[in-house]
Structure I
Amino acid sequence: MRMLDFANMKTMYGVVAVAALAIVTAAPVPAQKRGAKADVSAKAGRAKEDSKLAREIEAVLADPAVARAHWGIKVTAMDGTPVYSLNEGQLFQPASNTKMFTTATALALLGANATFQTKVVTRGAFSTPGRLVGDVVLVGGGDANLSGREIPYVPPAMRPRVTPGQQPPPGPPALRYLEEMADQVAKTGLKVINGDVVGDDTLYPWEPYPQDWSIDDSVWGYGAPVSALTINDSQLKVTVTPGSGPGSPASVTIDPIAPYYTVDSTALTTGPATSGAHVQMERALGSKVLRIYGSIAVDAHPDEEEVAIHDPAEYAASALKSMLEARGILVTGVARAKHRISSDSRGFLQASHEPVLVIDWAKTYPPAVASFRCVNDCGSATETILGQHTSPPLIEDMVVTNKVSQNLHAEMFLHNVGAAVLNDGSTVNGVRVVRAFLTARAGIDPEDFVFFDGSGLSGHDLVAPRATARLLQFASTQPWFADWKRTLPIGGEDGSLVERFGKSSLKDHVFAKTGTLSEARALSGYVDCASGKTMIFSIMVSAHTPGSSADRVAMDKIVERIAEAD
């Protein structure tokens with residue numbers, strides 16, 4: 001298993017001029033060009049389309065519930081032969097379909113068995129064997145799974161059955177790995193820290209929110225800020241439980257318990273029976289006061305919400321400081337974060353389109369990226385390792401990321417490929433590597449997509465259905481395909497498709513990534529057809545009726561029609 005230790009990075013690349021020559025000679029011609037050639041190609045493809053399939057899809061889209069939405073569809077055989085298309089070259093918000101582009105790039109460049117290391121180190125000097133004059137630093141290494149999550153991912157059908165009305169058995173503690181590292185520090189004999197406990201996430205510049213992430217999302221776990229030092233997905237579970245009777249205060253608990261947020265629940269009360277739960281949570285930007293208000297019925301089940309941690313590195317430092325003190329270690333200083341503020345003044349679009357000249361794209365597997373170079377505070381003579389933790393293999397986290405559509409983990413993949421290839425884990429450098437991989441290696445038209453993040457939560461992300469279909473076709477030819485395909489949700493079985501296709505003949509025969517963002521939705525992947533063939537499809541919709549799921553139902557019908565086609 002190869003470890004990606006960002007604290008001891010060394011460049012593996014040769015002279016830039018030689019690499020530049022390699023990329024020019026190795027890059028394949030994009031699969032599709034715009035203009036007259038694209039028109040000719042589209043006409044030729046349409047002539048081969050299954051007219052029966054076209055009529056059936058048109059009938060689905062004629063339903064008044066979905067007819068006013070804007071649809072884009074691309075269907076091909078596994079070798080890329082066109083089967084059906086509708087607005088295939090137009091741009092749509094891909095939502096979480098973006099994760100397929102990010103994870104394919106990360107898997108190809110970093111490798112399935114890559115791991116990430118988190119360390120607890122000293123930065124200072126020992127005045128006596130048990131007394132440190134300086135700081136104890138928790139150094140984030142890009143590990144997304146410092147949490148209680150069970151790895152590998154277990155499909156719902158294989159999980160222990162829970163009797164209705166009962167709570168599932170508790171999983172591992174959310175801070176278990178931080179506790180393990182605190183134990184390792186205590187075993188060194190350290191007794192006094194004349195300094196601070198620092199959470200260091202400088203592997204990535206401090207860019208917690210990519211462009212066009214909604215301000216409303218920043219409160220919730222799915223919109224948690226991006227950091228190289230991520231504990232428990234950078235979120236806390238907040239549970240609101242009704243009091244003993246109407247009008248009495250409702251109670252609030254936070255898990256994991258750590259000194260961070262102050263809860264203001266003075267306007268939270270217990271409502272009468274059958275009145276339901278009407279609980280709201282707010283946190284001003286930069287504030288550590290979580291305001292919870294509203295009401296919850298006396299007979300209601302507890303209301304559980306995932307709330308984002310405002311500064312993950314600071315939270316990690318605070319939790320570690322408490323753990324060290326609980327183990328009898330005196331800390332004279334405070335818990336604080338150490339961030340690296342970006343000084344990149346380039347415009348995002350311009351910078352993200354700059355070519356990557358350090359990889360021979362003809363040799364992407366085994367991975368072209370084998371080691372890393374440090375960017376900040378790297379292994380000084382006064383640094384001693386007190387504890388460390390190594391992540392699960394990258395592929396196991398990738399399964400979780402695509403199955404449940406985990407936004408933060410996808411963003412960390414993006415930053416990690418930027419750190420690996422360009423020695424800087426910024427958002428724009430991650431996007432730049434993904435763009436270079438998709439165009440120079442996968443042969444996708446550079447005009448067919450634009451990304452501002454790695455998860456699809458940005459409203460600026462745009463993708464043409466034919467670009468997604470091309471990615472799916474390209475991936476199927478790669479040595480890493482079997483690993484990547486098993487990360488996709490399976491219809492009626494797991495992940496975000498667990499409740500879709502379960503009652504049809506397509507159960508266990510659809511392998512696809514979902515995507516939902518405001519009034520945009522996407523579904524793209526592979527379907528096993530009645531003919532015995534496998535088809536590639538990408539279905540995207542924008543401007544559907546708010547609050548409606550009719551477009552999702554229509555998508556599933558279209559996949560069923562594709563599966564029934566000859």
Structure II
Amino acid sequence: MSEKLSPIETIKTQSDGLRGTLKESIDLDNHTGNVRPDDETLVKFHGMYVQDDRDRRAERAAKKLDKLYSFMIRLRIPGGVISANQWIATHEISKQYGTGTLKITTRQTLQLHGLLKHQLRPTIQAFNTAKLDSIAACGDVNRNVIVSSHPQISPLHQEIYEYADKISTLLLPKTQSYYEVFIDGEKIYERSAEADPLYEDRYLPRKFKIAIAIPPSNDVDVFTNDIGLIAVVENNELKGFNIAIGGGLATTHGNPNTYSRLGSIIGFTDTEEKTLKAVYEILTIQRDFGNRVDRKLSRLKYTVDRLTVEGFKKELESRIGFELLPAKPFAFTERSDRYGWEQNHLGKWFYTLFVEHGVIKPYQKQFLYELAQLGISNFIFSGNQNLILGEISEADKVQVEALLKSHDIEKNVSALRKNSMACVALPTCPLALAEAQRYLPELVTKIEPILEKYKLSEDEISIRMTGCPNGCGRPYVAELGFIGTGPEHYNFMLGGDRFGERLNVLYKEKLNESQILEEVDRLFSDYVTNRNLHETFGDFAFRVILN
């Protein structure tokens with residue numbers, strides 16, 4: 001490209017393998033809770049974001065104080081499974097550092113918020129001791145690889161789940177700067193040993209996300225990812241994966257060149273070697289052809305549309321050295337988590353715990369800590385921000401049930417609330433224009449009487465909210481989507497289907513709460529009066545209201 005590259009491109013190429021001046025920022029700059037400007041970019045590649053408490057900005061500015069800076073750390077947990085011992089370690093780390101809150105993300109991992117700069121190194125070291133890391137959890141690289149979370153979905157779940165770790169390992173940056181800066185402070189080996197044929201010294205133009213879906217469940221919203229792998233199982237045998245490319249949801253208010261896009265299926269791979277080769281080379285195409293001038297237009301979806309789907313596929317096949325096979329048929333019939341108890345084909349029990357927007361409440365945290373100390377289950381994070389207690393034997397199930405009862409865990413929760421999702425938004429996200437995580441529970445409470453009024457309380461309608469148009473809570477594939485435009489105002493999106501295979505569209509702009517509730521009441525009234533037999537709300541809205 002002849003245009004001037006984004007400044008972040010220069011930061012990456014001059015970073016000495018993502019080291020920058022991070023050591024100096026952490027060890028020497030005691031006058032601020034932040035890191036140096038270029039290091040704000042680099043720290044993301046190590047799984048961290050710089051944040052500040054926006055609720056306290058005005059107060060601190062009036063006192064001529066610096067912003068109240070802190071850091072969020074996001075772990076890399078491919079497939080979202082950790083052991084009981086790792087849960088105990090994470091619990092203890094969250095007590096010692098940060099706000100104490102554990103947050104399950106939409107990408108099957110955990111975030112800790114509110115860490116101070118001097119706490120970064122001991123926090124990372126403690127995670128390292130527990131065999132957990134945050135490498136490449138953020139930044140312009142492949143991020144946490146997610147996979148359909150409930151083992152009951154398929155007897156082949158374990159085999160398919162292992163692909164998440166294989167892909168994550170394959171696509172890790174080669175630089176050892178994470179260990180050098182945050183673990184032991186020493187140079188690991190000569191820089192020449194860090195040659196990275198995938199990322200080179202430029203890394204990707206933008207973040208990159210991969211999901212693996214196991215039909216009939218699309219709990220990972222597979223088509224919203226840069227790469228979506230859809231497992232094809234026939235006669236209890238994994239035949240391979242359909243490959244979808246170019247999914248992504250982020251837009252920018254007022255910029256018509258930005259848009260949401262669902263992934264396009266380009267073919268099928270029938271061996272592990274071919275699947276991993278195709279995934280790897282899709283990243284090299286994005287590395288070589290992605291937009292490095294305008295970061296708002298730099299995700300893979302724009303590269304795919306610029307090259308065309310067929311053009312991208314042709315380039316991919318030239319790099320992998322074989323032709324993709326025609327896509328295999330599949331069907332999604334669910335996207336929600338399977339709450340409560342389920343048993344898999346091996347007789348092991350799994351209990352799915354509802355965690356509203358991924359924020360583990362104190363009573364849940366104590367329950368989970370006591371459960372982990374028993375050492376009778378593992379912990380599986382879902383793409384819907386919930387937590388599955390897994391691999392529980394028949395003999396141990398009674399102990400879990402007793403703990404559930406003693407901590408009063410099994411709350412009566414509406415179907416709408418169970419199918420809600422929100423991003424963090426205020427007060428810590430610097431991009432948030434409106435509330436999401438702190439507000440959606442309140443909005444759902446106000447919608448629930450309307451559902452009851454129309455006898456829709458058991459209807460599995462999905463509702464999602466984000467504080468900005470970046471789409472972290474995946475509102476563009478919800479039946480009721482709300483996207484923050486400013487304080488207490490949201491764009492209202494309608495027409496998404498129930499299983500994540502159709503984007504919704506803008507219905508009404510910049511509504512406040514009373515306007516939202518008025519619209520919801522009217523929409524639900526129309527729905528119960530005019531819907532077809534077995535028609536979902538999203539399909540009804542798409543058919544009647546938006547056409």
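Every number here is computed from the coordinates shown, using simple stated rules; none is lab data. Just so we're clear, the structure is a prediction, and the values are computed from it rather than from any experiment. Cβ atoms are built from the backbone, for glycine too; each structure is taken alone.
Here are a few things to note about the model shown:
- Label whose coordinates, when Cα Rg over 2.2 N^0.38 Å, for residues 170-393 alone is calculated, return 1.20 (choices I, II): II
- Cα extents along the principal axes in Å derived as 80, 72, 42 - corresponding label from I, II: I
- Structures I, II, by relative contact order in percent (Cα under 8 Å, 6 or more apart): label with the highest value: I
- For the set I, II, ranking by distance in nm of label points 7 Å out along Cα→Cβ at positions 66 and 298 places I highest.
- Comparison of I, II by mean count of other Cβ atoms within 10 Å over residues 90-97 - largest value held by: I
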